[in-house]
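Following are the structures in question.
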Structure 1
Amino acid sequence: MWVKLLLLFFVLSFLLRTDNSFNQDLGRHLKLGEIILQTGQIPKSNLFSYTNPDYPFINTHWLFEVLIYGIDQTINLQWMLIFKVIIFLLSVWLIFKTIPKQNQVLLLPIGFIFLHVLRERLELRPEIFSFLFTAITYYILERFLRGPTKLIYLMPLVQLIWINTHIYFFVGLILQAVFLIHLTYQNLRSHIGSGKLKLLGIILGLSVLVSLVNPNGLTGLLFPFNVTKNYGYTIVENQTMNLLESINFRDPNFLFVKLTVAIILFSITIAILSSLRKQGSNKKIDNMDSRLKNILLSLFGLVLALMHVRSFPYLVFLSLPATLLNFGAIPWNTPTRILTIVAAVLLLFESFFYLNGDYYRFRDDSHKVGLGFEENVRGAMDFVLAHDLPQPIYNNFDIGSYLLYRGYPKYQVFVDGRPEAYPAQFFTGVYIPSQSDYNVHTLQEVNDYKNFKEIEKIYQFKTIIFSHTDQTPWGRNFLQNVVKDEGWKLVYIDDFTIVLVKDEEAKLKGLNGIDLSTLTPQAFNYKNHLSYLRITLFLLSTGYTDSGRQFIGKTLQIFPQSPIANLVIGNPTQNKFFW
């Protein structure tokens, strides 16, 4: 029991951090929840963008949206952060409950490694319910194998809720299928368990049927297999770890994914060799009966995680218990005691760094200790609304969901964070080229692309809202050009976003422009060094090095150990800009 509690404490230590969901999709989810409750209908088109308002959109998380909007209106959205923590802890606890006592000797050292990957997806998203439903399904199926339980009859209900909450509902169906394969193999080899086999077959059939009860019927059921076919824009969460590493994308979770992959593959090898050895010795029991399921489940989580980074948590919710069972019953002896003690010490040491905030400070991470929402675009949107800035708006992909949350229906966006809600050609032929090419064409096949100035003539943009933390090559190129365009006036800047207005519109509104060449840290009052560091990087990337020098100084004044700030100063290619 103390091992499980210690591991849960470890999970809690990194769950107690601020939530960046509003900088991603949460705003859009809230707005859709509002629309669904007010109209009694689930929108089936893009709706929020003036560029593609009628483009079809399949909403697989409408129930989550209704839930969070209802909580926001009746209690307080802050309670959802507490609820999120409870969901994570309950999900992990249920997974621990699936592990037989004789297989728990290595739970602490192996669990400690596996649980790190949960850090990849800690925000308030619909997927937290997929974590919970995966754990519930896994737990019920294991209970069903070990003895009669009426909980098995809940499977279709869980699946019905799941398919209307998050796109990973297919995990539940595959889980049931894996257990069905296990029972089928067991029945063929030893002619036992036919009753359970028939019942689970019926339960799986019902689960598939109720999965058709969603706003899009069969199309909704098959959507997970088709969702990326129209993607014209690459987002990090859908990429593989190997691809991201090849472009020098850094993620502290990659190390632990590699360790878990190695442990999983090693455990599968042990399971296969052990089964072959026992079969060779003419044991009456066919060990593959019990090992096949665990091998399939450990591989299931591994494959999902290697397909895209958003699936890292399934190494815990699918692979962890199966991996421990692959190792078989390991004796509690001196080596395992030492390994457990070492893991416990490391766990407590690391948890301390999460809880006192040093982990985030020394990584230049924007998270802070505590439960609260970060709304990095709030200041910019407050400015837009207060000054009634004119439309149409041009914005980047990352912040579209927040802009529509605060602005719709008065404001529609150029784009939001749903690649599937726009034709692929919009991203490949309009969005990316408009930022990659500002004034002149540098792309091949220029007849198929339009630069920003050509797009501007088509849509007649009057306001630009853009996060200057955008790390895409096209986003960086756009920022370097737009801040020097005399036709646009910079009227707002904070540590995350800039706002520009057409020069003639700024004059009508009486808005004064901001000169980046004379911008100083005294214009801001941030307590966090990261805010000044973000502005530093923006100024440097756009060529305002004198201003950047002052902001890097302020960054190091607040936190001299900032790794990125010291890296910038220590980079020979940057020295000419500073000292």
Structure 2
Amino acid sequence: MQKPATRNAAALVFIAVTQLLLLAIALFRLVQTRASALGADACLGCQSATLVQHEAGIWAAIWLLLFLLSLRARTVKVFSTTALWALLLILLADVIVLQQFGLRLYLPDMLTYGRQPQFIVEYLQELGWWLWLPLSVTIVALPWMVMRMTQRHLVTRAARIGLLSMCGLSLLVYALPDRAASPLPWTYQNLIEANWPSGADARFSDTYLQQLQDDPRATGNAASCSAGLGRGGDVIIVAIESLSWYHSALLLPDSLEATPNLDRLAAANSWWEQFLANGFTTDHGLIAMLAGQLPVPAVNRYRSLDVFEGYAGDWRALPRRLSEDGYYSAFITSGDLGFLGKGDWLRSLGFDHVEGHDQPEYEGAKRYSFAAVSDDLLYGRVLNWLQDERPDNRPIAAFVETVTTHPPFIDPASGVANETAAFRFADRALADFVETLEARGYFQNGLLIIASDQRALTPIRQNELAAFGPQAGARLPLVMLGDRLPAGGRQTTAGQMLDLPFSLDFYLTDEACRLPGQGNLFTGQEPDCVYQPDGNQRSIINAFCGADAARIRMDGDRTRVIEGELPDAERRIRELNYQRARLGIQEVNVHNVL
């Protein structure tokens, strides 16, 4: 039996080691945060102190749980062990998600994507044993270690006083005033603060909703129709997963130079340097490019399992627009269409043909993220479909969604997780696809659009920030190939994902309908404003209006500009609120765990 002095010394060592471990987790998060150019404060000391200060709020909870563990009541011990186990695991998960995706861990996201846990398991397996093995050991060993240590070293009066003292000290540090307010609180908030219900969930009052209904500035968004170019012919849109400017050497210095073939094709055809994303995830990109709707979140959107709820197809959707002029539309991907109910949503948009990973041609092929085959097999399938299965008497509009370059960036050639290698593989597969189309004479009367679904979920790079400024998280490559394009070379006018359905309707058909403020990629008409929900601050919408940039905080009736300049701000905010209100209030089926 240990003497009291020995136990007290052991308790002191345990407390010190625990505090160092907590500090190490916080500093590792600081390193990962600063890996993004948007997360790096010029004052390292200020950022470090602020992050540690906010993290101290979590530490206080951990010290309190350890104190409860030191008590004799069995029920209290079971509760405390479970709570402590869960808290430590999500702290570790937070830094892993930040390292992998450049985003904080949002618990509703974890539960949403956790509906299909096989994808999470596959992702961890693809990362390799270096991550999932220690993670598995931690999950199994942590509860036992905590119980064992507290029973051995934290049962004396002095140890309990020490635990309560650390709890009080942590609360004192947490209560200290912040330094000057940062416009990016995700860089220093602790996990509970980052997951606290945001203004995106604030409901509009009945009075304000009636004001929106009666305000022509908010509701006056009727479409205007005009003559189109009527070029006709087929169109294929290839959305390359996570394709970003830092992968290409075409525009940015110090890039990964992972897409030499795409760069060559762009230089010989048409490419846009100011094409902007309207979201930060694949579903956002699809909603904008296919449904023709701005993916602003409905109330409770980020706590709902139904990511496509409210974005059903109407006249704005690309398939419905083109079907009126005889087009047959197809959506072809190598990924699992059951994920997040994407397949059902695509059919609701009016696609005539929708296929995914279960296509018989892929039988026996190696599988990667989302049960997808590699891009070369996907392009081979598209070519076969074009040759053997497409309708002979109708033009086609085909949307092809790739998966190979989805994180963790597994290179099919080597089987290794390597971002540059994965993109070079995808780049070669794309070049072979284009070469085959060219050999078939496709481009004489056909159009190929190469885009991205989102900027890669990786930290923003310094070269992107230097070149693009506030738009660094939204700028994406856009390339078009076709013998009858109105203009070639580098296009300097701005465009957005939301412009694509109208622009294609204008290019292909005799008449196209446009919403006010919408741009046209084929005439150089720029959108009035481009809106992009923020990935790390879910209550924020980024606005890019010509040379102006602003950050809008969603907060129900009190939605407002918190940073930058937004031209005609009152009208634009009312328009955004009207669009959000039209989506309704989504059911909260992912309750905030914290």
Structure 3
Amino acid sequence: MSDPYASGKVPLKIFWEALERRLAEASADELRAILRAMAVDVCPTERSSFLARLGVGPVSALPKRTPWENLLADIDDLAEQIKDTMEDVVQWEEEEYGWEDERDSLGPYDGFLETLTALLERTGLAFDSGETALALRAYERLLELMRLKDDYDRGIHPADLPKEEMQEAAARYLRAVYENAPLDRRPAILYEQMKGARSQFGLLQCPVMLEDLIKISPRSLPDQEAFLSGWIDFLRSESGPESDAWLREAIRLSEGTEGLKRLALTEGQKHPRAYLDWFAALEEAGEHTAVLTAARQVLEDGLHAGLPIRAVLADYLCRAADRLSDSKTLLYGRWEAFTAEPIMTRLLDLWEAAPAGEERMTWMRRAAEHMEATMVRQHRGEPVSAGLSWPLDHLERPVRPGPLLILHARLLAGDLDAAYRSVTDRPVLGWSNASNDQAVAVTFFLILLSGWPADGLPPNLAALWSQTMMAGIGSGYCAAEGSLLQRLKGIYAAHLVSGVRTGILALSREKQQERLDWCLDVVRRRVEAIVGNQCRASYGKAAILTVACAEALRLRGEIAASRAFVAEIAGRFPRHRIFQAELKKAVQEMERAFR
């Protein structure tokens, strides 16, 4: 007998009865499995209707996960991991590997840097997407995390992260502070956070300014105009260099160049850098006549006499005078800059601005006299009238001129007697010291007495000249040392040629012999101090110094005296083989030069 349902047609009554029995027998998990199996067989075009039959409403794509999802929880997780590591730091310290380099190594915390950097990036993305409240909370927790310290006062510090990234993070954080603070309390809240940001974010390269908050986001700064008004009022009641900078910036943003001008003219004694901002704005606008007029008036009014900030003000005057081809005002500006900041570069600026000849010598004598008077006042402890209410920095800290710069001024002035008298009692050691003027004087007189141009000297005398000039410049000029050295040597080379031709540097026969004998005596004593005390690191310098004297004698035509001097020095130290080798090498270089 055949199956009545083999054709696949089942009566409706029997279909429902079978279905109900199966539903009654099946568990919830079985039913889910059945539905999932059925769903697998649904073609793509029927999926919506299948879900509709199950009672599912309209569906759309699931929202994408944002980079800042679970951000705060992830920061808390990292903090817990760091705390757990700190609890085991004693054991880690005692293990055989220990801290590889106590100055630089983060030890067991090094592995957290990548995660911390990623969290900072995610926080930045949250901020960039307008989630400023979340970003603010995240930055606060990250800062707390970076303040964690173990028993050895170690942990992850903001300084361990790239400075550029931390600079941007600080700007985003402060912008988030700004946007989430109530308008009436915003100045006070932002001020406290801005003051602490430079240390909180790892000794930032420069303070965060309000303009950084504006530029860190394409969104407009909310309530900017209203805030600036309150911000300016708030900052006027504060003191300190950062408050001063923020006040000047706020006035510039709110009132432009005219606002800076009013601030400078009405409160310049308290906020002298307002002059710099004002002149910078005028200079950028090409208003050189206005800069010249205003800067000269400020300098003549005696703003902070004796402080380097006057030199920067004078620089604006000089640039304007140069643009306007006003040589008289340029010279005035160079003098004001030098008196406010007596350093080598400004002495050379004055030299170059002064007319060649006797007038230039007069300015150099004035420079020497000014420095001597300044040193006397500073020795007496006479206060500088600054009128500022914060710690001094490079623009407000008086510059102390030294004997070496005075010597340069005297030599450039042609005042050879005063230059000679000032160095005769100096010690023969310490020539590498930037304050030692005897080295420069000895070398200058050797070159002058040789009668040879300073830019065409034989090898040892040329090397000695470079050494003494470089030591005199000092290390404070950093990258500018090379160009300043060439500039100084060039000025001296021209000065020697001109001075000999005009008679300004002329010496009588008796004084020539006196200066030469003095130079040779100083060199003898210096070589004795170096080699006799076995200062082996300076043997090469002692040899160059010895043969430099021999070269000067030879250029004077005193060939026998030249050989005798080298023989005398060599004979004093017959057993010092290293010095003898250095001396031999220097002599060979001299002989090659004189062939």
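Rule-based calculations on the coordinates, nothing more; no lab input. No experiment lies behind these values; they were computed from the predicted model shown.
Observations on the model:
- Source structure (of 1, 2, 3) for relative contact order in percent (Cα under 8 Å, 6 or more apart), computed value 17: 1
- Given -21500 for helix-only ellipticity at 222 nm (-39500 (n - 2.57) for each DSSP H run of 4 or more, over all residues; to 500), calculated: source structure among 1, 2, 3: 3
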